[in-house]
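Coordinate-derived values only; no laboratory data. Small disclaimer: the values here were computed from a predicted structure and weren't measured. Cβ atoms are built from the backbone, for glycine too; each structure is taken alone.
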Structure 1
Amino acid sequence: MYNEEKDLPVLLHRIQKALEQWSANYQILVVDDGSVDQTAQIVREAATHMPIELIQHPQNMGLGAAMRTGLRKAAHSSDVVITLDADNSQDPELIRTMVERINEGFDVVIASRFQPGAQEIGVPPFRVFLSHLSSAGIRTLVRYPGIRDYTCGFRAYRAEALRNLIKTFGDNFIRENGFSCMFELLLNLRTLRARASEVPLVLRYDLKEGASKMRILRTMWRYVITLTRGFLPMAWRVTSKHE
């Protein structure tokens, strides 16, 4: 998370409420990506009554860097790893359904905007249009069985699949530092034949207090670069791991 003092307290409360109803064995890992507001202090205060670990980057490095830090840490000591946005736009109540789907044998489960029953509430129409346009293009080119939403950050991963991903790609399991890192993760999991599924997401931008940090056109351009890289031979992509 980065400068999420407005949305963080409500989100942490919602996570706690959702998880304590059915699981006593969970850990919340917060990667603070160089926030300059009260984000870190809010996490420290919440840690007095919730199982939270805080990791801080000394400066803002981007979503991809935060995901590298968080996934490496979480995959090491977990059975299932959940990632979700820090802006309170995604409902933690969905975590239980996603974990149940993992237990059915899938390696990654995505909260999808493109499954029957999904909704996007409060999202600006132009952003909806660009999102659906880019997703349709990606689906046409990539064709990952079981996936329609390649960019949503609300996901459940089998930790074993993440450990295999990191072992195979090394530091290159995420190279993108922007929002395109979520697309890159799926391309790399697809290379390893990870089994994927989706559940419908109700995206609530109307609950979000902070401003969006996504630069839409730049992110779409990075999707193009990531897609091009994703079709390169596997051996070429992991070369730097052995250099």
Structure 2
Amino acid sequence: MIYLKKVRLLPEKFPVLDHYPFNMKIFQDTEAISFNTPITFFMGENGTGKSTLLRALAHGCGIHIWQSEFSLRYEPNPYENDLYKAISVEWADGPVTGSFFGSQIFSHFAKNLEEWAVNDAAMLNYFGGKSLITQSHGQSLMSYFSSRYRIKGLYFLDEPETALSPSSLVELLNLLIKTARLGHAQFIIATHSPLLPACPGARIYSFDGPIIAPIRYKDTSYYHLYKNFMNHPEEFIDNE
């Protein structure tokens, strides 16, 4: 199922060109990104804008991003979260609900859910029926994923691989494939994982070039790096 068809970046609406993220050439020069598969991956090195665009998309689609209470910054950037104001989204058949998952905010969400469950234990039924904080971090993530993604919607995931073992990543990959085949969910995922983008039929966008552009799985830098490392680890290890 495709709910979100396209996003356009609108440089003419950038409030400044000398503050992040509006100072990034990749956002200034990319005109649009199309979503024509149920699963889309954003891949690129740190600082290339994957997570920033993912958050802007979620905000632009009206999907809430859970925030922790901590918000103090040594050098605050007043424009850091404003990219959503300079994009336009195109729906296939009107907006749908969904959720945003971020590895950095999941623990805070799990603790709040625990407090809610003290007064209403049935709250846990929406997330696997167990307390998320009494499971390992990886187990709690899989409980959350397998329960939440049964519901029709548009789902944004920011680096879901952070606390997952390789076997759990394969489990998540198969969950994404199964859910997409059921035809009720669309996923857009920013990742550093070399495993998740192996998803058959998924669209991968690279953020490592001058513009955001499609790339084949076996052409990604992550695929080549991990493959070469596994074959010749001695070439990557500094023994000096």
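Side notes on the structure shown:
- Origin of the value 3.5, where distance in nm of label points 7 Å out along Cα→Cβ at positions 18 and 90 was derived from one of 1, 2: 2
- Structure (1, 2) behind the derived value -9500 of helix-only ellipticity at 222 nm (-39500 (n - 2.57) for each DSSP H run of 4 or more, over all residues; to 500): 2
- Structures compared: 1, 2; top value of distance in nm of label points 7 Å out along Cα→Cβ at positions 58 and 122, i.e. the largest, recorded for 1.
- Here Rg and Dmax of the Cα atoms in Å, for residues 178-225 alone was derived from just one of the structures 1, 2, and that gives 14.0, 38; the source is 1.
- When relative contact order in percent (Cα under 8 Å, 6 or more apart) is computed across structures 1, 2, the figure 25 traces back to 1.
- Structure responsible for -0.51, -0.62, -1.37, -1.47, with log10 I(q)/I(0) by the Debye sum over Cα atoms at q = 0.10, 0.11, 0.17, 0.18 Å⁻¹ calculated and labels 1, 2 on offer: 2
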